[in-house]
Structure P
Amino acid sequence: MLLAVDVGNTQMLIGLFERDRLEQHWRVSTHSARTADELALIFQGLLTPVGLSFTRQITGVCISSVVPAVTTSLRDMTERYFRFPPILIEPGIKTGMPILIDNPREVGADRIVNSIAAAELYGTPAIVVDFGTATNFDVVSANGEYLGGAIAPGLEVATNALVSHGAQLRRVEYVAPASVIGKSTVEAIQSGAVYGHAGLVDAIVDRIKIEIGGSPVVIATGGLAPTIAEHSRTIEKYDPWLTLIGLRLVYERNT
């Protein structure tokens with residue numbers, strides 16, 4: 001079985017594949033100070049309740065990570081406990097997708113695997129909107145090339161920054177209020193956060209479409225995607241497992 005791990009700044013998304021079928025999935029918080037042994041305990045704790053063996057049933061590990069310290073710990077964990085090296089999304093890995101940006105080493109691993117999965121599952125051209133710590137926009141050309149994209153502050157990051165600078169403002173649940181005109185401070189913050197972020201997404205996607213032409217399919221993914229997708233006029237698809245599927249595809253292309 002393949003263990004696929006996407007390490008973001010806030011959370012780790014973990015998936016377990018039996019061939020091309022996603023059997024299990026989990027989210028855990030990202031902590032850069034965790035050691036390889038601590039990570040092993042976490043993974044064992046996730047696998048054991050569903051009747052799976054940590055040491056006997058995992059035959060491959062594929063990792064995308066934007067947190068170098070966690071990347072190192074995951075590599076060490078894999079080599080120590082599984083006794084084989086992981087496949088890491090890093091320069092030199094076979095992706096099957098040309099990276100047409102000024103410095104390909106700069107692009108986040110999660111952005112590449114999202115684009116690979118989008119092209120494979122939904123065709124090209126494509127725009128992926130990944131709602132996480134940042135809201136990432138990634139663009140795949142009609143020829144299957146990664147063209148680059150845009151990075152905006154994530155919904156939670158932007159709202160937390162607002163609340164931290166407003167003495168009478170407080171954290172809110174990320175749900176759309178009944179009316180865009182909030183009747184309380186909570187509703188006003190929710191309106192600005194949800195409808196405002198949906199407007200940000202639509203504005204950037206509109207500009208991307210003008211620039212690349214054609215009719216790109218727009219796919220949303222990431223933990224906060226459901227909150228925004230239903231209020232966006234440009235998002236057409238929602239795929240919560242896009243990153244994990246991209247990791248599986250890269251693993252298959254390298255083994």
Structure Q
Amino acid sequence: MKEDLIRLLDNEMVWTSDMIEKVNAMLKNAPPGELRVIRHHTNYQYYHRLPGQRNYISKKKPELAISLAQKEYDTAVLTKALAFQEQIDALCHTLEVDFDEIINQFPEEKKKLINPYFTSDDEFIKKWESMSYDGKLIDESIPELFSNRGEQVRSKSEKIIADRLAELGIPYRYEAPLFLGTMGIVYPDFTLLKVCTREEIYWEHLGMMDDPSYVHKALNKINTYIRNGFIPGKNLLLTFESKAVPLNMRNVESQLRAILCL
């Protein structure tokens with residue numbers, strides 16, 4: 001639980017730091033002085049205040065007034081953002097309660113008798129990876145090709161993917177079954193565990209995009225995924241390749257980092 005809170009706070013810290021950087025860049029280019037707005041009868045007049053002087057700003061040329069107003073707003077945002085950053089930092093250093101660790105205070109024999117309310121990420125991953133499943137059978141006619149983890153895969157690209165997932169420490173299952181509405185049971189190439197939210201992410205690698213018949217089936221499958229609530233970029237990862245355009249692992253890793261909070 002503590003790790004989840006810290007992860008959320010870290011995300012807020014990143015957002016706040018980005019905001020501070022953006023606002024500082026705006027203020028660096030802001031004009032000197034302040035905007036003074038004075039009511040005159042039913043209208044308002046703008047003035048540029050500088051030390052010892054006040055200059056009228058014509059409404060026919062409002063650019064200076066706009067820049068000064070934005071500067072005042074940016075300054076207020078910066079003040080709030082810096083204060084919020086300090087609060088987040090202080091909170092991260094004062095979080096002491098970690099419910100995930102309570103179970104570890106008990107001896108092993110008692111642990112076996114307890115159904116804990118909280119589990120650490122490591123324990124959750126261990127339990128998820130230990131769940132057995134019947135994968136899709138690989139025909140004997142397919143050349144034997146194994147990942148570094150020892151599982152048989154169907155293509156060189158799938159071996160590259162499996163080995164990279166293992167290197168990145170991303171828990172995964174190869175061709176685990178999934179019920180997909182009207183299609184019944186399908187076997188996504190990879191099922192990934194999104195540890196930060198403990199959700200499963202499904203990955204389909206479509207490796208024959210120069211085959212019209214294959215493309216037709218692939219599009220139908222993608223549409224069925226979407227109809228059943230699996231949205232590309234959210235809980236569905238799609239990668240493509242053809243003979244002319246091979247798998248780009250740099251792009252793959254960018255998607256993994258975005259979807260899995262890496």
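Read the figures in this text as sums done on the coordinates, not as results from a lab. Keep in mind that this is a model prediction, so the values were computed, not measured. Cβ atoms are built from the backbone, for glycine too; each structure is taken alone.
Taking distance in nm of label points 7 Å out along Cα→Cβ at positions 13 and 45 from the coordinates of each of P, Q, which one would give 5.1? Label of the originating structure: Q.
Match the computed value 11 of relative contact order in percent (Cα under 8 Å, 6 or more apart) to one of the structures P, Q, and report its label. Answer by label: Q.
Which of P, Q yields 53, 30, 16 for semi-axes √(5λ) of the Cα gyration tensor in Å, as computed? Provide the component values of the computation, followed by the final result.
On the way: P: 32, 24, 15; Q: 53, 30, 16.
Going label by label, the one that fits is Q.
Set P, Q, criterion Kirkwood radius over Cα pairs in Å, for residues 149-204 alone: the highest-scoring structure is Q. Computing helix-only ellipticity at 222 nm (-39500 (n - 2.57) for each DSSP H run of 4 or more, over all residues; to 500) across structures P, Q gives -14500 for structure Q.
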